[in-house]
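Down below are the structures I want you to see.
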Structure I
Amino acid sequence: MSRRTPRMIAALLATMALALGACADRSAEQPSTGASGSAASYPVTVGNLTLDKRPEKIVVLGPTATEMLYAIGAGPQVTAVDDNSNYPPEAPRTDLSAFTPNAEAIAARQPDLVVLTNDQNKIVDQLGQLKIPHYLAPAARTLDDTYRQLTELGTLTGHPDEAADLVRRMKDEITKLTADLPQRSRKLTYYYELGPEYHSVTSATFVGSLFSLVGLENIADPADPDGGKGGYPQLGEESIIQANPDLIFLADTRCCQQSAETVRARKGWAGITAVKNNQIVALDDDIASRWGPRVVDLLRAIVDAVARVPA
């Protein structure tokens, strides 16, 4: 796909709470080899959902939920995922859509659990009418939301121990990544790009909270001070140039082919500190827009970029 259209941007902003690498941390992605799946007892209850037995035909509508299920060892129970669930590669990808879900198409898969990340087309009510068990894991606002969803999915799928182990390892890795950041006389500033139309994120989003963990100041915050834009404002090119960020992070490298080279070629951008000092960081779009286990990879990319800036 050569370019994010306005419609795609709208869909992305609607499903992100970011809304987030180089080298994946396999310790944070791979499930434990524990046997909690066989030892877990049923029935189990999460919120208003009670399952009498372990689900063996799970349909997933949402790439982050797919990553979560595989990371906690529930992958063999997943029988179908939506058309955007491209990780891990062995996930059974179908033409099911998370953006325009169809209850009849889902029901045809005869699932004993549906995991969703949004309620598009009032799909939750439709699944309820069809008496299909479903769990909604909306876009996270904080890391605690991620940990909670992993824990609840572990409970529902019969993998509570694997989920608890994954959460512990994620927390440990994040603590290590943020423990020894260099002390600076002032906060570094950054611009985070969702698309070449200059859509960005504020500190109030999930992605923005990760940058705050690293002690960075977001140039997009003044564009949405009261949160009226959901934390995803569209910035003006002049405002970005005037803000003169120390770092630029590109979350549109795959969708829109943006790179350090394309940024340098933009009119008026050559004088930006991040451009002059080669502090333009190309991110993996998928990792940068999901709130699952690979959030550790996104945080590592941020920390590594900060470490390259002279104190």
Structure II
Amino acid sequence: MVFVATAAPIVSGAMAERIRLWPFLAFIVVLTAVIYPVQGAWQWGGGWLAELGFADFAGSTIVHSCGGWAALTGCLILGARNGKYGTKGEIRLMAPSSLPLATLSTFILWLGWFGFNGGSQLALASGADAIAMAMANIYANTCVAAMGGVVVAAVATQLLYRKVDLTMALNGALAGLVAITAGPDTPGLGASILIGGVGAAIVMAGVPLLDKLRIDDVVGAVPVHLFAGIWGTMAVPLTNPGASFATQAIGVLAIGAFVSVASAIVWLVLKTTVGLRVSAEDEEAGLDRVELGMAAYPEFSRDSVAV
């Protein structure tokens, strides 16, 4: 239940600030009730990917790439926020509303990932389940992968921009967590740090790549969950002798094709029937007011009333 619920906010983060609430929720119903269970059963339900030997311990592809593909197709069909990209190729940076909340949220996710990966051991009935090569090892690898992602993102942004980019550092941590999720049970600490660090580097390259392609991903969800998820899945054979690169690639491509096609069909049906986007005026006013009838930041509102 929690894993399928994880795939949904990947989509909402990427498509925020311009999608209508109810069409989005309609898509999430299809994603969580049909698309996710079908591809998840291919591995965790003992389906054909499980028979091939596809390895995805806690869902770098089954959970995170699934949400990433759904988000990517949605962003392509929905279009960018108004003013994000200029007519001459310029890119307008739209700053996040609250860096403290973004930081807090990242730490909450970091903590939750111990349940995400550690709980996927699915056993704590004996001492063997709680020590090396089981839950304790998974916890340690999960944590240091996130640490590797933070360090790579922080150092790289300092070298590139002469200052640490906090948003990129936070996404670096998440990229490390996503990357290690496919195989947190087999690496050592050094390999886990490397897997997480490479995941962060991929995100740092993926965010500007999407902007160059004029694909508006508000929070960098596609690079974090899709790109880093693919990397983590393909990295499993580096530390797990029971996995093969060919089988991993088959799983990544099959799930990517299925989720992308299914998601695109649902998005297009919603777009042609009820519509996906709010109006330009509503987008400018803010979806908190238009869709929910309240102000998320009343202190900045012109019509706020002191009581």
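Values in this text are rule-based calculations from the coordinates and carry no lab data. Here the structure is a predicted model, which is why all the values come from computation and not from measurement. Cβ atoms are built from the backbone, for glycine too; each structure is taken alone.
Here helix-only ellipticity at 222 nm (-39500 (n - 2.57) for each DSSP H run of 4 or more, over all residues; to 500) has been calculated and equals -10000, so which of I, II was it run on? Don't skip to the answer; put the middle values down first.
On the way: I: -10000; II: -20000.
Going label by label, the one that fits is I.
Calculating FRET efficiency 1/(1 + (r/R0)^6) of positions 152 and 208 (r between Cβ atoms, R0 = 25 Å, to 0.05) for structures I, II picks out II as the one with the greatest value.
When distance in nm of label points 7 Å out along Cα→Cβ at positions 160 and 176 is worked out for each of I, II, structure I gives the greatest result. Once mean projected area of the Cα convex hull in nm², for residues 56-231 alone is computed for every structure in I, II, the highest value turns out to be that of I.
Looking at mean projected area of the Cα convex hull in nm², point out which structure of I, II has the largest value. Biggest value here belongs to II.
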